[in-house]
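Student: Please find the structures below.
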Structure 1
């Protein structure tokens with residue numbers, strides 16, 4: 001952990017005084033859920049989509065007595081195919097659109113889906129999907145314009161009007177990006193690089209159809225996601241979404257609102273980027289590359305962009321986990337150029353003032369604070385003042401002594417406990433790679449042999465005082481590192497694991513029965 005953060009002349013002050021009562025206090029009941037990003041669902045379209053396999057997964061959750069499905073961010077992925085690096089903080093991922101209904105609606109020839117048959121079913125081939133899916137969605141849009149059919153996703157024009165505050169910029173951004181060969185927006189010609197000038201560019205008329213095709217893709221995503229949410233609601237299941245604290249540099253958000261970020265006025269490129277100092281995951285820290293917020297600009301308009309972003313996330317999901325919560329108290333600012341994250345320093349964030357804005361705009365918001373890592377007293381004070389539940393990860397609990405805050409006996413009630421997250425190895429993979437000292441601690445603490453470590457951790461999560469317990473799906477299969485979702489600091493090869501349909505069906509046997517028994521035993 002580096003020295004305490006340094007202040008800067010332009011930095012915002014930390015508001016340290018807690019209110020008389022927490023701003024949010026929503027987590028009152030004990031329950032359990034499963035973490036699975038939708039791209040990892042089964043199916044025959046290259047990655048999981050919003051189809052009957054997603055509904056079948058909801059059936060399993062209901063059978064298992066689970067009341068939550070946690071997903072990673074649902075935005076359109078960019079660099080590295082990571083859902084934490086998206087082209088928009090508001091848009092949905094068109095890769096998740098189920099193409100089969102479009103065939104039934106007469107918007108795609110059935111023959112167009114045959115190319116997906118050659119794609120693997122046990123992992124995601126993002127490159128192949130990128131070659132296939134955009135073209136098929138453009139085909140569907142062309143036939144939609146021609147036939148004007150009534151689709152079960154609501155009125156298209158009404159959707160475009162309702163979401164215009166982000167949709168128009170996003171769709172035009174994607175059309176321009178395609179037009180300029182996929183280059184990042186700061187490499188576009190000056191007339192399109194500058195957002196106000198781009199809105200007057202001749203390309204806005206020239207690319208009108210292409211822009212509308214990107215709008216149509218969002219209409220399909222949100223229409224199908226709304227149907228899936230309804231299926232979840234019918235089964236008593238809440239969706240836990242995920243909101244990354246930062247946005248990608250190459251995004252519609254940074255292009256349309258550069259004043260909200262620390263960008264050089266001349267080049268429109270970041271003068272510093274986000275990351276974290278050396279930690280559990282990386283000896284050099286992590287240099288994420290995301291632009292940092294110009295917090296003074298956000299403060300000046302009452303955090304309007306942030307409130308709009310949270311409102312959009314809560315329209316997608318019932319509960320929202322905000323990633324890297326400690327960045328609101330203090331964030332690791334890495335000035336450019338830099339070889340790695342070691343060159344950074346702590347700068348104060350907006351603190352409680354931002355969450356007061358959230359509370360005014362969205363008083364019933366249900367938010368989880370991702371507060372993992374080495375935390376300062378001020379981060380803990382901020383979390384307690386907000387009243388948001390924090391996170392506990394069992395993989396971080398062992399190898400020390402009884403004071404480790406991640407150990408189950410230390411868990412507060414207002415918290416979410418995980419066996420592992422999307423950034424961790426699977427429990428089996430972690431245990432195999434752990435030191436003998438850590439493994440011995442696990443066995444003695446849980447009074448187990450370690451031969452069935454994934455389920456040992458699942459039982460510990462369910463027994464925990466933390467009111468919400470969430471388990472990544474690979475742990476239900478006791479899978480090893482081959483089923484890991486993401487390795488922080490590794491730029492490629494992540495997010496590729498998928499579960500097979502027959503494996504989901506097997507869960508309806510012993511796993512669902514046992515999870516329901518655990519839920520009854522531990523009041524979840």
Structure 2
């Protein structure tokens with residue numbers, strides 16, 4: 001029997017390979033490098049790896065858009081398993097930027113007295129002598145850096161996947177490291193372990209739906225490739241029940257990752273219990289990767305069945321916005337409030353997703369739905385990283401002070417920290433001159449151009465509801481009397497300060513001058529098929 005070796009375009013997938021290589025080397029570092037040197041070795045390795053992957057992405061971008069009058073829209077690589085095109089490359093750049101910010105948050109040691117916020121010995125039971133000894137010795141879990149790199153590699157593969165099998169592999173590669181990272185908090189160990197277990201159990205359940213959807217879709221189209229699924233949909237071949245069932249099951253798996261209702265139940269508990277650095281990275285980067293995969297799957301593979309899946313997405317978008325906004329009103333923990341805010345934002349992004357139509361049908365002056373969604377996830381990702389970075393610096397004797405009452409009087413204690421956090425909250429609320437306003441305008445305009453005005457009406461109403469709970473936090477910080485000794489703000493190192501500065505600056509710049517990014521996204525928002 002003759003075997004033909006697959007042809008792999010290693011240069012075009014070099015960003016993924018660089019990150020995977022760094023992750024593997026990080027595992028070897030844990031085995032070979034003495035413990036006293038591991039922290040700086042892992043930090044430098046991860047940072048250099050992410051920067052190297054960014055450089056590789058720029059190289060691939062030059063291959064696709066060499067500056068000629070007729071640039072190539074992209075390449076199908078790895079025997080068609082991955083699609084490297086404009087949306088893929090933009091999402092790669094965004095994920096890698098968020099990953100670099102994540103490395104900085106993971107590396108912060110100044111807030112915990114010279115050690116990171118991760119458990120010294122994860123295998124030790126909370127409250128036992130073994131855990132106390134690990135804390136006394138200043139042990140650190142530097143494995144978090146290779147775990148982060150493995151998650152990033154899956155996130156890079158996820159929006160580029162061009163067949164259902166690759167999509168599933170990418171989903172698991174990005175998910176499994178996050179399950180572990182959620183359970184590694186140095187403080188509140190039981191809450192952290194509970195978060196990891198809930199995320200793992202519900203994530204495994206959603207993966208089961210996803211695999212069942214793959215099976216049904218394969219039964220319908222006879223292939224797992226997006227292009228062949230699209231051909232089967234266009235020719236209306238096969239059982240319609242298999243198509244509808246497959247789309248529904250696949251949607252469950254992807255909507256779980258973006259935290260859309262009714263698949264959002266894990267979000268508040270996991271966001272609250274996970275180490276805040278992990279929460280910030282997961283909230284930002286996972287949403288970017290998952291929405292990229294959702295766009296490619298439903299625009300490329302199921303684009304011809306738009307009228308079949310659009311009513312489902314209408315309902316999910318409306319329910320997600322209502323659940324996220326209304327439940328956030330009652331939250332007294334800042335991390336849980338930001339979790340429900342994340343759910344609401346998933347609904348707003350799905351509003352832009354409903355602008356789905358054949359890209360050839362978009363008229364002059366219309367907002368491209370891909371353009372709108374990519375702009376929104378950019379603004380949301382950078383705002384979210386900065387917001388969770390600020391959460392790490394508001395502290396009390398027990399560590400991070402996440403209860404809202406502990407934030408009373410923060411404006412007097414630290415006007416700068418409170419002011420930046422208030423600005424980020426206003427951005428999340430969509431106040432003009434912030435990137436959040438432009439992002440909401442873009443997704444609402446995209447939905448209106450496709451006739452989804454009922455969803456836009458609900459989105460506008462829920463934006464008003466969301467503005468209330470964001471303003472409530474601002475009122476607590478600046479106008480409420482402190483409880484007890486009042487809040488304490490720890491002075492972070494340049495690592496966390498850089499994350500806060502980048503997020504706040506992006507929120508301001510993309511709110512004041514969003515045109516260049518929107519125009520660029522309009523030029524590259526085309527999926528190769």
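Computed from the coordinates by the stated procedures, all read-outs in this text should not be read as laboratory data. Keep in mind that what you see is a predicted model, and the values were worked out from it rather than measured. Cβ atoms are built from the backbone, for glycine too; each structure is taken alone.
Student: Quick check: 1.8 is what I get for distance in nm of label points 7 Å out along Cα→Cβ at positions 276 and 292, calculated from one of 1, 2. Which structure matches? Don't skip to the answer; put the middle values down first.
Tutor: Values: 1: 1.8; 2: 2.8.
Label of the source structure: 1.
Student: A value of -22500 was computed for helix-only ellipticity at 222 nm (-39500 (n - 2.57) for each DSSP H run of 4 or more, over all residues; to 500); which of 1, 2 is the source structure? Mind dumping the intermediate values first?
Tutor: Numbers: 1: -11000; 2: -22500.
Computed on structure 2.
Student: Quick check on the output: 22 is relative contact order in percent (Cα under 8 Å, 6 or more apart), derived from one of 1, 2. Which one produced it? If you can, show how the numbers build up before the last one.
Tutor: On the way: 1: 22; 2: 16.
Comparing all candidates, it corresponds to 1.
Student: Moving on to the next point. Figure out for me which of the structures 1, 2 the number 23.0 belongs to, where mean count of other Cβ atoms within 10 Å over residues 180-187 was derived from the coordinates.
Tutor: On the way: 1: 14.6; 2: 23.0.
Corresponding structure: 2.
Student: Given structures 1, 2, which gives the highest value for mean count of other Cβ atoms within 10 Å over residues 44-51?
Tutor: On the way: 1: 23.6; 2: 19.6.
Top value of mean count of other Cβ atoms within 10 Å over residues 44-51, among 1, 2, belongs to structure 1.
Student: Out of 1, 2, choose the structure whose coordinates give distance in nm of label points 7 Å out along Cα→Cβ at positions 36 and 60 equal to 0.3 when calculated.
Tutor: Working: 1: 0.3; 2: 4.1.
Corresponding structure: 1.
Student: Ranked by distance in nm of label points 7 Å out along Cα→Cβ at positions 308 and 396, which of 1, 2 sits at the highest value? Write down the numbers at each step before the final one.
Tutor: On the way: 1: 3.3; 2: 5.4.
Largest one: structure 2.
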